[in-house]
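Pasting the structures in now, so scroll down.
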Structure I
Amino acid sequence: MLYGDLRPNRPTRSAASRSDLFPDLVSMQRMVKARHSAVFRIIGGSQPGKRSLFCEMENWGSVDQNYSAQFVAAYGDILLAHIENSLLPLLWNGADESSSAEAPDAGPFVVRLKARLLPFSGVAFPVRLGAIGNGFVIFAANYIDISSDVLIDLHEKCCMIMMELLGQDERRAAPSEVLSEREVACLQLAGDGRISEEIADRLGLSVHTVNAYLGSATVKLDSVNRIQAIAKAIRLGYIS
């Protein structure tokens, strides 16, 4: 199969919750005619010496299932250092002389890694989401030829798929006590910029009751204030 399987050959974490993202990942592969792909998260906190790359999901198909470990061994430290200073995509050439990754009209906007360390050539897109999370989405093949337009479009899609992974993690970590309809309604209006008096008038409640709903929602969302609660409610899909 040209693009590998839609499902991971050996899931790395929570396969059931990741499976709905694989069609998107494979669609991204097709943009650069890649055979394989993987999404890596940076774990280990903010201290450089403790950080590492963890493979969240992969589509290596029938190739060596240790390829994720080979990739981290070859380029892990370089990628961890790179994301601190740059968001430029990285290209590398594979072990075979005919295996290469090219970006002919995007030379100044990519970084070349040391070649011939891995069986496949590839491209890695850094995703830096601040305190929310950081990582890389990589695509590999015998030969990759990527235009500047595709480079930009694919980088944006990489950010989106990383955000969706983070959203899944937050939904799994969310409190078992779900928000009530009133709490959601109050948060939605607060997120629209309404103050408590306006929310009370809109919903036919007292200001005290509105503040109570907003306070209980903030506690349920494990947030320190109303603003953080609104942001988390958006990420969890409670409000838009």
Structure II
Amino acid sequence: MLTIDTLNQFYGESHTLWDLTLEIPVGQCTCVMGRNGVGKTTLMKCIMGEESVRDGKLLYRADGDASGSDSGRDVSSNEPLDLTRRKLEERARLGVGYVPQGRQIFPMMTVEENLRTGLAVRRDGLRQIPERIYELFPVLKEMRHRRGGDLSGGQQQQLAIGRALVIEPRLLILDEPGEGIQPNIVAQIGEVIRRLIKEDGLTVLLVEQKLPFARKYADRFVIMDRGRRVAEGDIAALSDELIKQHLTV
């Protein structure tokens, strides 16, 4: 689905991502882990186009016709597209959904208005919120006329995920979806991730610090340290030794 090829990123003269190479396989949940400040969120922002990269490539494959009117080519042949220099909205039209850390919903807009903001980048021109969103998150339908800022933290996170799903992405990026919300909503989000993979064939790239969540809902793990990939594998291979070496404080 996504190949990250020798990616380097800088903030000014500070080198944050170092020759980072990763494979994000289709139809699985890959969890990126690591201590605070190792570059996890920076990597997600680079994939989505919120941060520029110095060099390297982001090679993306999507099934079906995800070209969009302004992408310049048809990806139905499954040839990789280099996303590296594309704008954020182009990446969204190509099927990359993004839920940033902190959710970033519009607090003065209603739930329905927040969800409708995602429709602008749908490549098929649909102007109605897909019923699938309300099926996955019934609370959003119940509260669709309430302002986003009036929702609880867990409800806002569901809204942020729903907004990303409005475009019907093939790759969904989630940056710490369980941060600061109640455990029962965290579990609901985990179950939604597994449903999306099983029922919709979605590929998920997840940043998560909570080990129980990662072990229950992810298929693969990647550990980062100081902007580099230091370990990866099937989630069953996430050993106590790796945790002690790279994840414990």
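We did not get these values from a lab; they are worked out from the coordinates using the rules stated. Computed from a predicted structure; not experimentally measured. Cβ atoms are built from the backbone, for glycine too; each structure is taken alone.
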- Message: Matching task: 19.2 is the computed value of mean count of other Cβ atoms within 10 Å over residues 32-39. Pick the structure from I, II.
- Response: II
- Item | Per distance in nm of label points 7 Å out along Cα→Cβ at positions 40 and 80, the highest-valued of structures I, II | II
- Note on the structure: Candidates I, II; Cα Rg over 2.2 N^0.38 Å computed = 1.22; producing structure is I
- FRET efficiency 1/(1 + (r/R0)^6) of positions 56 and 104 (r between Cβ atoms, R0 = 30 Å, to 0.05) derived as 0.70 - corresponding label from I, II: II
- Once relative contact order in percent (Cα under 8 Å, 6 or more apart) is calculated for every structure in I, II, which label goes with the largest value? II
- Query: Out of I, II, which one gives 28, 27, 19 for Cα extents along the principal axes in Å, for residues 152-223 alone as computed from the coordinates?
  - Reply: II
- Query: Upon calculation of helix-only ellipticity at 222 nm (-39500 (n - 2.57) for each DSSP H run of 4 or more, over all residues; to 500) from the atomic coordinates, which of the structures I, II produces -8500?
  - Reply: II
